[in-house]
1. From which structure (I, II) was helix-only ellipticity at 222 nm (-39500 (n - 2.57) for each DSSP H run of 4 or more, over all residues; to 500) calculated, if the value obtained is -15500?
2. Using the calculated result 27, 22, 15 for semi-axes √(5λ) of the Cα gyration tensor in Å, pick out the matching structure from I, II.
Structure I
Amino acid sequence: MQSDIKALIFDLDGTLYVNNDLGMEISRAACRYVSDLKNISAEEAAELINQTRRDLSQATGLDSTLSHTILALGGDLRTLHTRFADEIRPADFLSRDRRVPEMLKGLADKYEMYIYTNNNLRLSNSIMELIGVKGLFARIFTIEDNWRPKPDAEAIGTIYRLIGRDPTECLFIGDRYDVDLRIPAERGSAVFLANNVIELLSLAQFLAREKI
């Protein structure tokens, strides 16, 4: 199946870079939002988010996302991401690993490449600039396109339609199977799990091997 791949669809956060400090900053911003939403302390908001996320995962048997947790708490994703864009400065946390853009530039000569992220466009553009990958992708699909956070079958179907590719022509790359890869795999796409930069860098070798 991999020999038919024409398009690579990458998750952004946790896939093209890994930075726990930035992840914690996003969590703190979410806690501040829930604190204001529920009129509780930030500490209480953090526990409420964690418990709600655990409850969602237990109910579905799948990993739950921050986006779905906020929705379950009655939050509004537009408001949340406005706050993320205003409050979070990726430049305070990120540095460039030149191996990643070098690999992606090599892949861009052979494949169509896209980003599909639960992040907003403003932060996504800032992050991609900082890690050196901006301009390498034909299109960036963000939460703002339809406000349907991953995992979402309808959003995946829209991506196939907009890029003009059959699921079997696509490879999805992400760091969370349930969130990034499960639905594409069910639709017939190839998937590649990358939990860290070393695993991500093996993507080029994987694709070259599958071409043989």
Structure II
Amino acid sequence: MSTCPSLIFASISPHPPIILPSVGSKEDRTRVKNTIEALENLGKILKEANPDSIIISSPHPDWGFNVPLFFLAKDFKKEIKTYLMELETPKFYFEEGKKIYQKLDKDKKYALIASGDLSHCLKEEGPYGFHPDGPKFDKELIKLLKKKDVENILKLDEMFPEAGECGLRSFCFLLGILEASGIDWQPEILSYEGPFGVGYLVANFKL
């Protein structure tokens, strides 16, 4: 019998409400067709994995492990922003992921889903307008994931402070769990697009 928790599925998933038929129009959903198709494929992989439990990390309260909407901190007072920057770093959530792994039931099979979007500043018509850090952040994150360069992924918020992302800490939480597991994971980028000014990344981790 294994003495370590079994991780059988891991992924990065965007969470735009607009992809839901009850929210987005047919035209909206057509513009994010790649994302929807990639999520459907990811769902099939998850179903085949048949986990006992699913661990979801999310930047939104009540929807998984609570990592904050950090990019909104720029609207707070300077001292509050400084406090958040010291406490809510990507490294913090990477380490939290490691701790969570040690607490998992060794007799269960787990699926990991890191929920979150990339930059919200890809286009002028996007929710937070355009900033050069936006597309740079998204491109660099995908490049570093492909290279499995976790060390520099943890520094992305310093490299692109105005990217307006909401998913980095969620992703780092997942990477922390994978790091603690010792599994030789391989990233598979299923889709990336940002038609509404927000980056949507769907990625599967082959374990």
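1. Working: I: -15500; II: -12000.
Label of the source structure: I.
2. Details: I: 30, 19, 15; II: 27, 22, 15.
The correct label is II.
Each reported figure results from applying straightforward, stated rules to the coordinates on display, with no laboratory input. If you're wondering where the values come from, they're calculated on a predicted model, not measured in any experiment.
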